[in-house]
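Student: Pasting the structures in now, so scroll down.
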Structure 1
Amino acid sequence: MSKTDSDHDDGDEKVHDDPPTIVEWVTRLAAAVLVIGLFGYLLWHATDLNKPAAFDFTVEGDKAERMGTVWRTPVTVTNTGDEGVKELKISADVPGVKQTYTLLVSQIGPGERYDFTLFLQDDPRELPPVFRVESHQ
C-alpha cells in the first residue's frame, strides 16, 4: 500500500541538506563583518564627543630676528579642537606696552596650524605677547 500526501508521516523522514559551500561561507562571513563594522561605527560616533574649536598659540622667540628697530617674531596658531572655523579673529597684546595687534585667519580646520609673523617693538623673549580669541565662526 502506498502512502499519499495526506498519509505522509513527517517523523520518519529526515531532510539532508548539502553542507554550505565555500561561496556561502564567504558570503556569511562578509555579511557578519559588515554588520559588526556598521554596529561599531554607530557605537563609536554615539560615544565620540567632539571638542569645540580651541586654539593654541606658540611664539617662536628663539627664531625672532631684530630688523632695525623692530623684532620679526614668528607665531603659530593651532586649532586643537575637533571643529573647523571659517574665520578666526585674534588679538595680541604686549604686556606693559600699549601695543595691540589684530589678525583675521580664514578657514582653519581641526588639527591645522597657521603661521604668521608679528613685528614687535620689544624683544619677544623678554616680553612675549599675550593672545586671545576675539571671535570665530
Structure 2
Amino acid sequence: MNTREDNSIYEFEEKPKDPKSTNASMGIYIFNWSILKKFLREDENDLESSNDFGKNIIPSMLRKGKKMMAYPFEGYWKDVGTIESLWEANMDLLKIDNELNLYDSEWKIYSQNQVRPAHYIGEEAKIINSLIVEGCII
C-alpha cells in the first residue's frame, strides 16, 4: 500500500514481491456500504477477476477515483493467515515483555460474554505458558 504524506492511498498491491513502501494493509476497513456493494457486484461480474478484495476490489476503487485513507497503526499487529503465524501470535501473549498489556484497565475489550462455569484443571494436568479462561477443562 502506497500513501501520500496526508495518508491518502494512491496505490494498493496485495502482498507485493518488491514493495515500494513499508506500509501494509492490516485487513481492517471501513466503507460506505452502497459504494462497496456497487464495486463488489461489478467485480462479481468480471470474468477476469479472481474476486480478491486486496487484489481486485480495492485497486479498482482507487483506479475509479474513490478516495481512501490509511491509518498509520503503531501498535502490535501480526498477520495470522497461517496456522503457524496464529500460534506465534498466541505465544506472543504469553511473553512477560509482550507489547500488549492485557491488564490495562484503560484498554477495554468489548465482547459478548456467556456465563460459564469456572475452569477445571485435573490432578494430572501440566500447564506451562498458558492463559486459561472460564469454561476450560484441562
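Student: One of 1, 2 was used to compute relative contact order in percent (Cα under 8 Å, 6 or more apart), and the answer was 23. Which one was it? If you can, show how the numbers build up before the last one.
Tutor: Numbers: 1: 23; 2: 18.
Structure 1 accounts for this read-out.
Student: Comparing mean count of other Cβ atoms within 10 Å over residues 79-86 across 1, 2, which is largest? Intermediate values should be presented prior to the final figure.
Tutor: Numbers: 1: 16.0; 2: 11.1.
Comparing 1, 2, the top value of mean count of other Cβ atoms within 10 Å over residues 79-86 belongs to 1.
Student: For the read-out Cα extents along the principal axes in Å, for residues 31-86 alone, a value of 69, 20, 18 was computed from one structure; give its label from 1, 2. Don't skip to the answer; put the middle values down first.
Tutor: Numbers: 1: 69, 20, 18; 2: 35, 25, 18.
Going label by label, the one that fits is 1.
Student: Give the label, chosen from 1, 2, of the structure having the highest value of volume of the Cα convex hull per residue in Å³.
Tutor: Numbers: 1: 224; 2: 210.
Structure 1 comes out on top.
Where a number appears in this text, it was derived from the coordinates with a stated rule and is not lab data. Treat the numbers as computed from the prediction; the structure is a model and nothing was measured. Cβ atoms are built from the backbone, for glycine too; each structure is taken alone.
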